[in-house]
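Readers should treat all values here as calculations from the given coordinates under stated rules, not as data from a laboratory. All figures in this text were calculated on a predicted structure; none of them were measured in a lab. Cβ atoms are built from the backbone, for glycine too; each structure is taken alone.
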Structure I
């Protein structure tokens, strides 16, 4: 994970994309949108797949909760760092312990994203960030046989 100043302002930057989640068929579209957003910010192929996997997992969680939801994917800038943020409202979490929900979410998606948070509010929301690092912009090394 990249070190981030907790009080540093995050600025939304392009690309700004939305996924309207209604059924399991939206998972394929969501993966493609996530890959495209990562591509526009020069993430390498492996990082694009990593983000797509995290978004697909989040959408699976939303659908398992019996919800329809808009998921937002956009670039963010904080200081000199650039990354991608995935965010959605999570009204179904309002009646649950948000700390437990955060632990569960991190256990499922935490290895794929640098930051995974459940944010208290009305409604609560889920926020995930993948920061662009030098390793995540390098092209994949060819496999030698």
Structure II
């Protein structure tokens, strides 16, 4: 099914704000490793893991350069479809624990038994598309979760 059918379509774009946030958070973790009493080789392995995590998360969520990076969302009346960089689509529904704030949206999507998270900052898509997505997410929740 093409992504141009009626509904809300959000085209994602690379996010500098998310890249900076990821860099800061991973740097804090790497610096915290320096203050531990762990042996140097354990700290080195942990540092490599933090570095690998930074590179993976930058490529997948900030730069959208991995084949399984989500590049577009299509929310129609009955479903949420995610378009991936490798031109495949996934179908799922929004999980109840999605975070909706003014400058941060963490979209949680349930797909065939697993849940994925998609962090969206103000520069992750057009301002109008993110506003429409926030409104739709807030109005699709039960009142006690708003």
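Some observations on this one:
- Source structure (of I, II) for Rg and Dmax of the Cα atoms in Å, computed value 15.1, 54: I
- Looking at mean count of other Cβ atoms within 10 Å over residues 24-31 for structures I, II, the greatest value goes to I.
- For 4.8 (distance in nm of label points 7 Å out along Cα→Cβ at positions 40 and 112, calculated) the corresponding structure among I, II: II
- When distance in nm of label points 7 Å out along Cα→Cβ at positions 16 and 48 is worked out for each of I, II, structure II gives the greatest result.
- Read-out mean count of other Cβ atoms within 10 Å over residues 32-39, computed value 10.2, structure in I, II: II
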